[in-house]
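Listed next: structures, encoded as structure tokens.
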Structure P
Amino acid sequence: MAEHNHGCCKPHNDGIFGKKTELTFAILSGISLLLGFLLQTFTDLSFVYPVIFYLVSYVFGGYYAFLEAVEEISHGRFEIDFLMIVAAVGAAFLDKWAEGALLLFLFSLGHSLEHLAMDRARKSIEALTNLSPKKALRKHGEDFVEVGIEELRVDDIIRIKPNSTVSADGVLIMGKTSVNQAPITGESIPVDKEPIPNREMSFSSETEIPEKSRLYAGTINGDNAVEIKVIKESQDSTLNRLIQMVQEAQEKKSPTQLLTDKFEKYYVPAVLVLIVLLNFAFLVIDESWSDSFYRSMAALVAASPCALAISTPSAVLSGIARAARGGVLIKGGKPLEDLGTLRAIAFDKTGTLTEGKPELTDIFLLNGQSQDDFLRTVVAVENSSNHPLAKAVVRDAMSKIDKANGMFEVSQSEAIQGKGIQGVVNGNLVKIGNLELYQSLGGVPETVSEKVKHLEKEGKTVMLVQNGQEYTGILGLMDTPRAAAKKTLSQLKKTGIRKMIMLTGDNQQVANSVASEIGITDAFGSLLPEEKVEKIKQLKQEESKIAMVGDGVNDAPAMANSTVGIAMGAAGSDVALETADIALLADKLEILPFAISLSRKAKQIIHQNLWISLGVVALLLPATIFGWANIGIAVVFHEGSTVVVVLNALRLLGFKDKYSNF
């Protein structure tokens with residue numbers, strides 16, 4: 001359900017002067033006030049004439065405040081606009097027309113400028129809606145016909161012209177290009193894309209689509225025309241989902257905002273009671289009732305909590321807008337504030353701290369054979385297997401082979417379940433597998449066995465190669481840490497994160513190996529999903545607050561039990577977008593320090609705004625009660641504090657993280 005907006009910070013519909021109507025009314029109020037003041041001060045005309053201009057100033061200055069007050073009263077609420085109208089009417093009742101007009105002029109000017117400033121923050125978010133084009137070139141027979149994007153259906157083929165915006169989520173089927181993904185993922189460097197091998201390929205889930213072939217609506221194509229197959233209709237596109245979620249995030253109140261709302265609920269009635277009591281001050285001190293009434297009106301202006309009402313939502317909105325521009329989706333004020341209080345973060349290993357795919361890291365030759373011949377023999381055998389490890393060996397070995405020498409052929413290929421694979425190459429039986437494969441055949445030499453076990457202790461998957469009766473080499477594979485992992489964890493430490501924990505289903509040796517390489521403080525291996533949840537609960541008790549960073553799918557239970565769930569690469573996963581409190585849209589770990597630093601800055605600004613707004617009230621209220629400040633002074637400081645907290649919050653839109661380039 002959408003939250004109630006306080007009258008002081010609620011934007012108004014366009015009026016007779018369009019979006020600038022409120023500001024125009026405020027200026028007209030000021031001009032009328034000035035004319036009335038000049039007539040009253042420098043002419044001998046009857047007081048009726050200046051009052052006419054003051055009345056005009058009242059009308060323009062109080063128009064929007066009056067509309068808000070009527071709406072509030074119709075809902076049984078007595079809030080800031082109502083208090084301002086009462087104060088202005090009270091001033092007029094005492095023939096203090098100039099001061100009443102000044103109140104309404106500054107009130108309307110302050111809030112028209114405030115709304116214009118807040119629109120800047122909203123436009124940073126609403127700019128998302130302008131990213132996607134309204135038209136697309138859909139294939140019809142041999143031609144391409146322009147249609148509205150709402151007409152696109154899954155499996156339609158569309159053409160994306162050079163340097164134009166991608167009009168739908170899809171998979172690249174023809175042409176190579178470079179795509180600027182910054183509007184969606186925040187990546188500053190264009191990403192190279194290439195088509196899938198077979199345009200008729202189907203994928204059971206989005207996660208199966210190679211990232212190098214995936215395109216998002218709202219991103220910008222490079223210099224080449226390409227064709228893509230649509231995988232989502234316009235209303236389900238990643239861009240559309242992001243727009244909906246950011247809009248929902250604006251409506252979710254932060255803990256500080258909920259606290260200030262609760263405070264105002266009791267504060268406003270208390271102010272009204274105080275104002276009524278001040279009307280009877282003449283019974284206690286030597287002054288007229290009109291002086292007591294004037295004192296109460298000045299106190300009413302001083303006590304109005306307008307700056308307090310806008311201080312937190314303005315900072316939250318600016319923070320969410322800045323995060324979205326940096327490729328981070330923050331779902332509301334609560335995760336924005338919570339992220340800034342963290343001192344501990346738990347990470348999933350595979351795909352979060354590591355690349356999520358095995359790589360060929362070690363090649364040891366055992367019999368003097370050339371590496372080129374050895375790898376061509378390995379590739380010939382492994383090419384006949386669909387196992388992920390076999391594919392990794394082929395992929396990485398091919399980059400090291402001199403292809404000019406040609407490739408070897410394999411025959412009689414056969415998988416040995418759970419142990420490896422064998423096949424005939426150049427007349428010799430070649431076996432590739434783990435130690436278990438060879439132990440069943442009589443074992444291996446101790447020196448070879450020790451080398452295999454040493455690599456296994458480093459957390460690597462090891463394959464031993466036998467060509468005929470001779471052991472020819474050892475291959476080591478490992479899911480390697482992300483290139484940015486070590487630097488990112490170092491940056492997180494600088495931002496104040498003192499404990500970084502890794503949770504993984506891999507064995508403890510693998511966990512320890514990765515942890516020592518990248519700087520993880522604690523590593524926990526061999527964990528089932530439910531054990532990850534228990535570990536998160538335990539860490540939450542120890543650290544009070546903890547974040548869980550994962551891919552948002554298999555780590556969903558752990559995320560749900562953490563203070564803040566953070567999903568990696570969420571632009572490509574609906575589940576990740578739904579699961580996480582915070583989503584890093586690009587599959588880039590290095591965005592995380594930016595998100596935490598932004599959150600810390602947002603929390604700092606929220607606290608500054610609270611001190612400013614409450615401080616001004618604390619100073620002005622006694623000053624007006626004891627007669628040290630009149631309505632004019634109260635108005636200037638009251639409205640000034642409101643503008644100050646909004647401008648302070650808008651500093652977040654230009655936030656730069658000193659630990660990264662975001």
Structure Q
Amino acid sequence: MSHRVVGTLALLCLSVIFLLSSSRGQAQVVPAPTSVPAAFGMSRSERLGITFINSAQIHASEARYLNALQLGAGWNRYPVYWDKIEREPGQFTWSEYDRLVIADTRHRLRANAVLIGIPSFHRSGSVPAGLNEPIFAHGGDFPRAGENPINPANPWANFVYQVVQRYKPGGTLAQQQGWRGEEGVRVWEVWNEPDLPQFWGGGINAYARLLKTAYIVIKLADPDAQVMFGGLLFPTEENWLARVLAIFINDPFAAQNNYYFDIVAVHSYTDPWRSGWLVLYVRQTLIAYQLRKPIWLNESGVSVWDDYPGPTWARTPDERRNLATADQQAWYFVQSSAYAWSEGAQVVFFHQLYDDCGDQPAGTNFPPHDGSLCLGSGLCWGNAFGIYRNEPTAICFSQSRQPGTPRPVANAYRLVAQVFGAEPFTPQGKPERTPEGITLIRFNRPRTAERVTVLWNQTLTTQTISLPAEGSSAQLYTLYANSRIIPDAGGAYTLTLAAAQPDNVSGLTDGRRVAIGGPPLILIERPAGGIDSPPQTNLTPVPTGQVVPTPGALPTARPTTEPSADRTPPRPFMRPLAEVSPAVFTVTWGAEDDGEVVQFLVWVRVDEGDWTPWLETTQREAAYSGERGRRYAFAVWAQDAGGNWSTNTDLQPLANTRVD
């Protein structure tokens with residue numbers, strides 16, 4: 001449910017610019033503690049989800065679930081297709097969806113289930129046949145005490161009732177499985193992107209009727225269920241939500257029925273700022289009708305061009321329009337989430353866990369190529385929205401040279417889950433943009449009295465900012481590492497923010513040269529008297545068939561062994577590189593160890609030549625300057641505090657790229 005070509009919006013332009021004045025002294029960096037008594041575990045954030053962790057069409061493996069859970073996802077979003085369940089009139093086939101709900105429940109994932117699809121025998125044009133018929137057999141739209149059979153002439157109402165009865169907590173499946181408590185589906189979304197004709201061609205009035213019918217039936221079947229207005233893309237200037245509310249405002253029963261929905265969902269792609277703007281726009285629309293409801297961002301993301309199956313050969317801005325590099329995809333997620341939460345979003349989803357088939361038909365496949373396959377009439381590139389590249393067994397795009405491995409956005413998702421997934425937080429004011437082009441978004445953690453600042457550079461040149469300190473120290477996070485820092489003599493933290501990269505996002509209207517800012521930083525300050533946040537768990541994605549560190553997903557703190565007792569060598573890895581890189585690109589590495597890793601020796605090989613040492617360093621990333629037309633391979637050795645070197649002396653490439 002992606003389909004991400006979004007037109008320019010000119011409904012509202014929010015550009016809040018504040019001046020930050022402070023001293024420019026240099027903050028002192030103090031290494032982070034090396035011993036954190038945190039056991040390996042998985043967090044399931046109530047405020048974060050991923051689409052298509054599993055679905056009735058995917059048949060997710062255990063490794064796929066573990067990858068999502070160890071990133072910190074708490075929600076799965078998937079479609080429930082009416083036409084796949086009711087294959088003959090009155091005959092319901094539940095097996096595929098039973099498998100899905102059982103698997104999600106076993107992994108303690110909450111579900112955002114989307115009710116969608118119309119069987120051909122229940123279709124009247126673009127809408128379900130009988131949609132305007134009374135909901136109940138007694139001839140009315142509202143239940144009566146002891147007399148509530150669904151009207152058989154309204155098949156949409158009947159389907160909704162059947163599916164909720166089966167999958168609600170305490171429902172048919174729960175009873176069969178012996179589940180107790182809240183095990184089952186509680187959030188039901190009524191259609192996907194009804195404001196996009198690709199999904200809904202029935203118009204405003206028919207959607208209002210579809211939503212009203214679903215709400216009444218769902219609440220009858222499960223009074224504790226939450227009914228979600230179908231996720232809105234806002235592809236044009238039409239405010240679909242306002243038009244539906246204008247219909248409901250004249251319904252004499254709407255107010256007592258919560259205007260027939262409990263939650264509003266929005267979808268945002270490519271431009272991080274738009275995620276916050278859409279949440280604000282929906283909130284303002286609700287306020288205009290004197291309503292307050294939770295708002296979810298339950299699809300967000302950007303497709304990658306510089307990694308298979310994207311158009312890695314693309315050279316011009318037109319060929320890359322509304323696409324990003326794999327690094328920009330990671331930066332997008334942090335920025336998009338911060339914008340959405342700053343405007344009051346309750347839950348944020350990333351689209352999607354794997355590339356799967358994207359917007360292409362099932363079976364679409366081709367090898368990595370240089371663009372030569374585009375000379376024919378077949379598909380020669382596809383959507384690379386995934387946190388993970390497809391496995392070789394995938395039904396689409398199965399020929400990646402790095403199958404099953406994560407992109408940099410895996411690190412971004414895990415970092416966001418660690419910072420925003422465990423502690424309650426509230427936005428502190430509106431997003432700010434300094435005259436130098438640095439964006440800052442602040443949040444408060446009420447329980448610990450901490451302040452969280454997410455910041456990034458919106459310009460194409462390196463920038464520095466000085467922030468007045470609130471306490472005696474702070475924790476500074478990048479996508480791949482964190483350090484404890486202390487204020488300088490002037491009582492400020494001076495931070496350097498790397499430049500943004502040129503992107504290809506169209507329709508920018510607020511003076512920005514790029515939509516996606518540069519690598520974000522997250523600063524967590526704890527004033528004197530605050531409570532330390534609980535230690536973060538280690539969230540290492542697991543590739544299919546093995547439980548080992550995954551390249552690209554750098555582990556956080558592990559239990560530390562005293563150096564004198566450490567006999568186990570480190571296990572090094574590198575983040576995968578794009579197939580094609582610019583002349584200057586970033587190489588990132590790390591290692592897992594029972595103790596503390598103290599140094600690395602990074603090797604490089606050019607054009608299949610000999611391996612040569614590149615860096616001996618304590619750092620975990622560095623910029624490499626290559627030459628056009630050449631191929632580069634990298635490997636890394638690691639040494640721990642006990643003096644143990646990694647055992648990969650027979651060098652094998654851990655990351656590859658070519659410069660073009």
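Read-outs: derived from the displayed coordinates by stated rules, not from any lab. Fair warning: this is a prediction, and the values are worked out from it, not measured in the lab. Cβ atoms are built from the backbone, for glycine too; each structure is taken alone.
Which structure, out of P, Q, was Rg/Rh (Cα atoms, Kirkwood Rh) calculated from, if the result is 0.98?
Comparing all candidates, it corresponds to Q.
Once FRET efficiency 1/(1 + (r/R0)^6) of positions 484 and 588 (r between Cβ atoms, R0 = 25 Å, to 0.05) is calculated for every structure in P, Q, which label goes with the largest value?
P
Figure out for me which of the structures P, Q the number -16000 belongs to, where helix-only ellipticity at 222 nm (-39500 (n - 2.57) for each DSSP H run of 4 or more, over all residues; to 500) was derived from the coordinates.
Computed on structure P.
If you rank structures P, Q by distance in nm of label points 7 Å out along Cα→Cβ at positions 228 and 380, which sits at the top with the largest value?
The maximum falls on structure P.
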